[in-house]
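> I've put the structures underneath this note.
What follows draws every value from the coordinates through simple rules; no lab data is involved. Everything quoted here is computed from the prediction, not taken from an experiment. Cβ atoms are built from the backbone, for glycine too; each structure is taken alone.
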Structure P
Amino acid sequence: MPNPKWRHSKTRKRKRRTHYKAETPQLSTCKATGALHIYHHAHWHEGSMYYKGQIVIKAAEAAPEVEAQ
């Protein structure tokens, strides 16, 4: 495994690392629900999954409860 031949100064290292930063994700509002979501990502809203304003996965309907006797 090669090792560095010369030591790099702290300043040089820090100048290189100035470009490594976290960016805020771009948010969009859904046309159908008005919910905020990340661009090009599916999102859940009230049990249903939406992508580009279309329902991808429908919410499961609540089954009627059966009383135990």
Structure Q
Amino acid sequence: MQLSKAKAGSEHVITACRATGRTRARLDSLGLVVGEHVHVLSSGFPGLILEIKGSRLALCKTVADTMEVSA
């Protein structure tokens, strides 16, 4: 399932990322890599707030659409 479709309060494991170029490099530097656990803190219209490795970050829906997570 796409990360953008995840519900607030859910936990997932990243299984794939279809982003390329600078976007992919930025996601990698933030720790959003295959096999990493993410906790969805908030899921609203403009995007998502995630917790990963003890840090919080926001992703727009467009970028979250490029990421696949386990259900």
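> When Cα Rg over 2.2 N^0.38 Å is computed for each of P, Q, which one produces 0.95?
The read-out comes from structure Q.
> Further question on the same structure: Which of the displayed structures (P, Q) returns the greatest value of mean count of other Cβ atoms within 10 Å over residues 26-33 on calculation?
Numbers: P: 11.5; Q: 14.8.
Once mean count of other Cβ atoms within 10 Å over residues 26-33 is tallied for P, Q, the winner is Q.
> Let me ask something else about it. Can you say which of P, Q returns 0.05 when FRET efficiency 1/(1 + (r/R0)^6) of positions 18 and 50 (r between Cβ atoms, R0 = 25 Å, to 0.05) is computed?
Numbers: P: 0.05; Q: 0.90.
Going label by label, the one that fits is P.
> 45 is what came out when relative contact order in percent (Cα under 8 Å, 6 or more apart) was calculated for one structure; which of P, Q is it?
Q
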